[in-house]
Structures are given as C-alpha cells and as structure tokens.
Structure 1
Amino acid sequence: MRLTLIALAAGLALQAHAQQPVVAEAPLRAHLSFLADDMLEGRGTGQRGGALAVRYLETQAAVLGLKPLADGGYRQAVKIEGTKLLPGSFVRFDAAGGNSITPANASEIVFGTMGGKDNISIDAPLVFVGYGAIAPEEKWDDYKGVDMKGKILVMMVNDPQPTAEEPNRFAGKAYTYYGRWLYKFEEAVRQGAAGALLIHTTPSASYGWSVPATSFAHERFHLAGSGNPIEGWLQEDTAQKLFAAGGFDLDKLRADAERRDFRPVDLKLKVHAEIKSAIRQIEDYNVVGIVPGSDPKLKEEAVVYSAHWDHLGIDDSAKGDHIWNGAIDNASGAAALLAMAQEAVKHPARRTQVFLWPMGEETGLLGSAAYVQHPAWPLNKTSADLNLDSMNFVGKTRDIGVAGAERSSLYEAAGVVAKQMGLKLAPAIPDLSGAYFRADHFNFARSGVPAFNVGSAVFSGDGYFDFVNDQEKSRARLVAFKNDYHQPSDEYHADWDLSGMVQQAQFTLNLGYYVANQPKMQTWKAGDAFGRLKR
C-alpha cells in the first residue's frame, strides 16, 4: 500500500511537471529576428512597417490558439494624431532692446506642435515655472494660482531634490511621475498654456540630447484630442543664453525653484514661433489575445502580460542606415510574449490570461493609455500587469530585476517564483531615471492595477548584472548597448545568447501563473500612491 501511494505521488508530481509551461528559445528567436528585420522597417507608428507588425502579431495569435476579442478579431483600434515638423519652422526669442536669439533646430532646440493645426503662429511671453509640478501630497505648487493662459512655460526636468531637512521629499533621490517630461507637458495643457519647453541636462533627464533630438526628428503622435500648440526641449547652454538675455541667471532661478515658496518668473522675453507641420489622423492598433481561465469563478478575473510592438520606424531623409529596427526595444518583448502565449494556451491557469501588444509606446505610452480607457478585461477584475520591454540579450543571470514590484504584493509573489527558479531578487536601487514611469505598465498602475516592468537583473546606470558567465565581458556588452538605444544600430544579431531572454520570459510567465492561481487578487502596499486609485 505504501509503495502504491509513493508511486501515485510520483506520478502526480511528474504530471504536474509535464503541465508546467516551458518557454522555448526557438520560437522566441524566430519571432525576434522577423520583427526586427529590415522588411518591417522599424515598426513605426502609422507606417507600413507598423501595419506589417500588427498583421504578423494577430496572425500568430490566431495560429497559437489565443481567443479573440468580442468582435472576433485581435485588433483594438486606437485613434491618434500624427505631426511632422516641416522646413521653414522656427522659434525666436526677443528681448528688450531688440536683441533676438533664434536657436538652431536639432542642435540647440527641438520643438513641434500637438495642437492639431498645420500652421501655427505664436506670440507669447516666456515664463519660468521651476519644475512645473503640482503635487498636493508634497504640499508643492510651482504655479501658485498664476494665470498661465497664452504663455509659454519653460521648466526643469526631474523632481525637486531632497534636502537635509527633507531627505525623502519627492521619493528622495528617486524619480517620481512629476519629474517626467510627459507629466510636465500634460500639466501645461491643464494650465491652458500656449506651450512648454523643457531644459535638458543629461543628469536630470537620465539620457543624452540625442534622445529628444531623435524623437522630434521623427513624426510624433498623441491620442486624438487637445495638446500643446508648441512643446519641445532646450539645450542647457541655449537656456543659459536665453535667461541671460532677459536679465536672469538660470542657476540662481534653479536654486530658487528648489523651495516651496517659489513663484513663476516672467523672463522678460517674447517668443515668436512659426510652426509648419504635416498632420494626419490615424487609426492604429493594439493586438490582444486571451487564454480563458479554468476556474468557474476566478476566470472572471485576469492577469495581463504586455509588451509594445512599435519602434521609431523608417526615415527616408536620414543619411546612411535609415531604419530604426528596435531589436531590443522592443522586438524582444513582443517576441517573448508570443513564445509565452504558445505555452499558455496549452496550460490554462485558474484566472484568465490576457496577452497585450500595445502600439505607440515610443510616442508616449499611447496604446496602453488607450487600453486602460477601454480595457478588454475590466480593470477592477485585473489582478496585475506584467510588462516586458528591452530584454536581456547578453546571457543568463543569477538574479531577476523586479523594480516597482515592491509597491504591491507582487514583490512577495516574485520572491516565491524566484526561489522556485533558483534566482535571487535583485536588490532595490533608487529609480534615478524614472524607469517605473517610462513603460506601458505605468498606465495600468495609474489606473489602480498592480504592475511593473519585469527585468532580468539590476540595471543601474553602470550596467551591473549578476551574469552566470564572464561577468566583466557580459557587463561590457550591456553597457555598450547605450550607444544603440533609440538608434538605427539597435539591430538583431544571430549570435546573441538568448538564454537570458528565455530566462526572463520564463520568470514572467511563471509569475503570471502564480498570480493567476492565487485565491485573491494582488494588492498595493499600504500608503502607496497608486493604492489610493480606484480601478
């Protein structure tokens, strides 16, 4: 009898093991190499390559056996507006006494419109608004009720910095959403301003001038509706000259802006801008596929896996390589989701699993913003979103990055899954670049759904990962990718060791199953700002 019980237990163990979904490298590599191929022309939003990517993803979703949306298809339409700056556009700053400064586009200033008009002529005063933040929980208001209608705002990137008296204000040295360029442009719209210009420094933005310069050189997009008539970035040297032309010291005003009693400053400069743009209305698409849950009750709730399919597309006017392939960012995540879905359809979890490929991440998280406005699964019945973006192409690691998971019960869940896989949770580091607010999971978080971007290991600005093989060489390869980020050189290489990418995808799928099979939905930690939101 005892032997029979032992045999039965062993059989059940083998059966359970056999049912465990295992992500395979071959399909992941195949999807990655195709999505990053020149034929897809960088999967640009509103471009032919993007349309090809959507067609590929929806075809693969059907082949894999994912269930479609209620209308029988896998596409979720997103209405957006595209704007491309045309030659002849300029921004001029006029000071008293006839002194004028016209910064060179691309090298000293980048700008464009999100106002929906193809020809805009603006004459407006320039006002410095510090960090441009209104944060009631921090008792912070850079606007102080001053009327900003019709004015152009110039502001700093990042958050008010911690002080000896308040070391934890605005999350200390970490980034908050108030520090993000997206928030600052959004707040300018709410203030009724004529526009907003951000002062760029590499430390405050956490990336070099080439990132906004590349973004504004391409067609830019936003969800159909109102936006700033003018928005853009100023090189710091340019900002110094402009402030001096108005009789102000930029460094002194920046120091003043670190105090709560700061008030907006009229810079005594008039802005004259002529903006000519090619504007088009576009319908692009998220791709969504579903694995229904197996539990009669819990199948009404869901876990979402997400990874954006878009990159920067093709630019025929560029010299040399004019295709921004986006192999790592983010053909890697889109491919991983397909490989994960291939296994998920064979092994339904208790809760429903939703596989989401959002569009327009590179242009401001547009697809995920549209999804949470019109979710395929009710947000109040969505336990979590696990996002994949720019995955590990270097090799296996001994740890797994879970930055942002500590905000919710997902951190404890990730710890259980990591232990099962023989991994460590990478130690928390300050979010100095605002990474938590820069990927599609953030739109779920700001809608009240526990969410984070699942990483392969720690990635500080110095590129530390606990690699299994050749730590120094592996680290160097990762650090070198900074030169490829948002550049045409982000291309697929057949000699990549994808074992780390497979490991990352497997961890994400395992975590999704753990969350999908738990009796209760995931929750935010007490006191977390997102925990106060209602789904």
Structure 2
Amino acid sequence: MKLARALGSIGGLTLASRVLALLRDTLQATFVGAGFASDAFLVAFRLPNMFRAFFAEGAFSAAFIPLFNRKVGAEGELDPALDFAERALSILFPILVLFTIAMLIAAWPITWLLSGGFQDPSPQQFAFAVMLSRITIPYLAMISLVSLLGGILNSIDRFWVNAAAPILLNIAMIAGLWLFHGNGPYETARVQAISVTVGGALQLAWLVLACRQSGVKLRLRIPRLDSDMRELFRLILPAAAGAGATQINLLISTALAGGLLDAGSISYIYYADRLNQLPLGLIGIGLGTILLPTISRMVGAGKDAEAAETQNRGIELALFLTLPATIAFIVAAQPIIAGLFQHGQFSALDAERSSWALAAFSLGLPSYVLVKVLTPGFYARADTRTPVRYATISVGVNIVGNLILIPLIAHVGPPLATAIASTVNVALLYRALHRRGHLSADARLHRRIPRLLLAALIMGGALYIAVPFIQPYVTGHLLTRAVALAVLVGGGVGVYAIACILTGAFRISDLTAMLRRKQATD
C-alpha cells in the first residue's frame, strides 16, 4: 500500500507550509498582538479559511473528484474527464463572480455575523473590521478555482502540486508583515488582509501553470446545466456542511467569543487553533487528499474489501500521529505557546490564556483528523447527505456546548465545545459505515490502538518531567527559544518512538516492509 509514502510526499510540502505559517503567526503576534486590530483581522481571515475548508478541501473535492474519476474509469482516457471539468468551470466561474460581488456588498452584516458584533466596538473600529473583510473577500473566488484545478491534478496523481500551493499564501503574508509592520497594529492588520488576496492570486497562477505543464488546458464555454452538472451541484451543497463541520464549529465559536468575551479572546483561540491545525494539516488534509481518489477508484472497481483495508490503515496512521500530539499539547501547551509567540505585543498573560485554549482544542485532535479519514467512505459512494446530517448534529452539540461552557471557563469553552462536537461527528460517521458493511475495525487496528495510547501516555509522562527544566529557556533570545523547543519536541518524539517499539504499537518489521515497498516501486 502506498498510503504512507504518498502521505509523506504531501506531508513534506504541508510541513513546509505549516512552518511558514508558524513564522507568519509569530510575526503577527509580535507586531499586532492580541487586541482589537488582531481580532478584526482574524475575523476577516476566518471567512477565506472557512470557505477554503468548505469548498477547496471539502465540498468541491468531495463532489468533483469521484465524478471526474468516474469519467476516466468509464472511458479509459483523460479527455472525457477534462471535458467534464470544462463544463464544470463554465458554470462555476460566473457563479463565483456574482457571489464575490454579493459578498462585497454584504460585508457589513457578514462581519457582524462572524464576530458576534464584537464587544462594544466603536463605529470606527467596526468600520475597520468591515474594510478588512472586503479586502479578503476576492480570495474566495480564487481559492475556489484553485480547488477545481487542484482536484484535477490530484486525480492524475500529481498530489504535490496542490499541496505546495499554500506555501505561496504564507510567503505573501510573511512578506507583508516583515516589510510593512512599522505603522502600528491597525496598519499592519490592513497589510495582512491585502496579503491574503495577493497570496490567493499567486496560488491560482501556480495551479494554472502546473495544469498547463501537465497538458490540462481548460476553456471557458457557454454555461449549460446538463445531467452531469446537475449531479455535481446536487452533491456540492450537502458536502459543504459535511466536510466543513469543524469550520462551522470554529465559526460559531469565534462569533460567540467575539460577542460574549473580552477583546483578545478571538486571538487567544486563533493562536491555539493555529498550533492545533499543524498536525491536522500535516495528517488530516493529506490523508483526505489521498484517500478520496484512492477509495473512489477501488469502489468503482468493486474492490470494497481493499477500500475498507485502506481506511483501516488510514485510521491507524491518523492515531499513530495524532495521539502523541494530543498528549503533548495538553502537557506542554504553555512552553510551546510561549516559545513561539510570547514577545513584542504578545504578553505572558496572552501566552498563558492561549495555552489553556490549546489544551482544550487538542482533546479533539484525533477526531478532527478521523473526520478526514472517514468521510471519503461516503463521498466515494456518492453519498454526501449522510455526512451533512451528522455535521448538523455536531454543530448543534457545539452551540449547546458553547452556551454552557463560556460562562464557566470563558475563552476555553469554545475550543472544548469544538472538540466534543467533532468527537460526536466521528462516532456517528464510523457507526454508519460499520452498519452498512463498508468499514469494520480489523484485528490489527484493535490490537494497535491501546498500544498507541499507552506509548503516547509514556511520552506525556516524560514531557511532564521535562517541562519545568525547559520552561525558563522558552522566553529567552531567539536561538535559546529555538533550541529549547527543539529539545522539548525532539525529546518527545524520541521517547514516543521508543515507547511504540517497546509496546508493540509500531514494529521495526513495519519499517522494513515500508522500505521494501518503496524499493519495489522505485
């Protein structure tokens, strides 16, 4: 099975993107801090992030890739599939133009909904937040076109091209922060919003160039709503909510935090979520990107047993990588946050409060990733409605959780409610696949899950002992911080690797088998 190898190729590029994102967030914390200017930008940035998750990483991929692969499989060549893609583009493009215009006109109520109206902002402050939203809105159309082109490249096994695109967004935002941070938090936040749209243009140009080099050249046609297009758009709407349940929950959490909590709370949640997104991006998005076309081809060929085995190994790989991250973020959240963000405008109190939110977020980290592993089992069978039903339930759980937890634990409530809601979503998805006979945990998965958990707990104990010794160094000079965090993270990885071997959660024979498969395919 090439799952681990393919994930490694995507994961390397995603790792580069996430490292750049951490650098971007560190600069943002330094120059913008955790006040209203930061909250306003993060609300404006939430919209393109949410739309990317709904559309690029969720709805469009879930609907488009199985149908595109079906065209390839049925005809035995790429031309019919590219004809399908051109017809999709001919309808998608005018919709995106009209949608962007409507969003620009409705920027004021959209900003209010995303922020919960903030907490007693001045008219000038709210106008500033609306301006930032208008600046970032064009990114929505560009990332949607990127998702179409990326879906085609993923379907012809050029996964790395699409995985590399987010690097360009991070480069644009880092350049904006580094070159134009001298005029205070508000001006820097405005530059960041501009950088988002510039980054979207760079991503689109990159995908267009990559498609042309792969022989994929799409033309704009007169839009026609034929049977293929009706099926495509029938699948998109439910897939948006199904694949974007986590983003819906984060959106609700952000709005409630903005409306019910003090200024800075949105920023505390954001910085915590950024770290939480690091393993999610490396593992979850990579697995989802690989599994959807892979399982679609297996199901289309009638290889249901192979599809189930692939998902079992996806679950195993997800837990192998997320369980230690969960334990590490619970035990060592404070030194990690302080080492990355505590300088400039970002105070020790800001770091402490963000660390509480990170610990809460991390409780749902395995489930955030498992959603990406389980939903392809539905999408590959053209079922986008079941995930949306469960996503709706999880959104309800999240809302109730927020309303109960915010009065009790303030800004820690939204991350904890999000984690609980995501766990409910995973439980429902797995139960449905199991009942339909599409997925059952095999003997290998049953054997390894408790061993993986034990290995992660052993690592957590080692980190608990090490944190007091590392803590004094994470707020020192840049090199001191870097060394301290490297020792903390590297030591945790080393202990986890040894614990996995000692407990039998991962065997040296597994590595030998992976190397043999790699050599056989080279």
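The numbers here are math on the coordinates, done by the rules we state, and not lab data. No experiment lies behind these values; they were computed from the predicted model shown. Cβ atoms are built from the backbone, for glycine too; each structure is taken alone.
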### Query
The value 0.45 for FRET efficiency 1/(1 + (r/R0)^6) of positions 338 and 474 (r between Cβ atoms, R0 = 25 Å, to 0.05) was derived from one model only; which of 1, 2 is it?
1
### Query
Which structure, out of 1, 2, was FRET efficiency 1/(1 + (r/R0)^6) of positions 154 and 274 (r between Cβ atoms, R0 = 25 Å, to 0.05) calculated from, if the result is 0.50?
2
### Query
57, 31, 22 is what came out when Cα extents along the principal axes in Å, for residues 266-433 alone was calculated for one structure; which of 1, 2 is it?
2
### Query
For structures 1, 2, which has the highest computed value of volume of the Cα convex hull per residue in Å³?
1
### Query
-8500 is what came out when helix-only ellipticity at 222 nm (-39500 (n - 2.57) for each DSSP H run of 4 or more, over all residues; to 500) was calculated for one structure; which of 1, 2 is it?
1
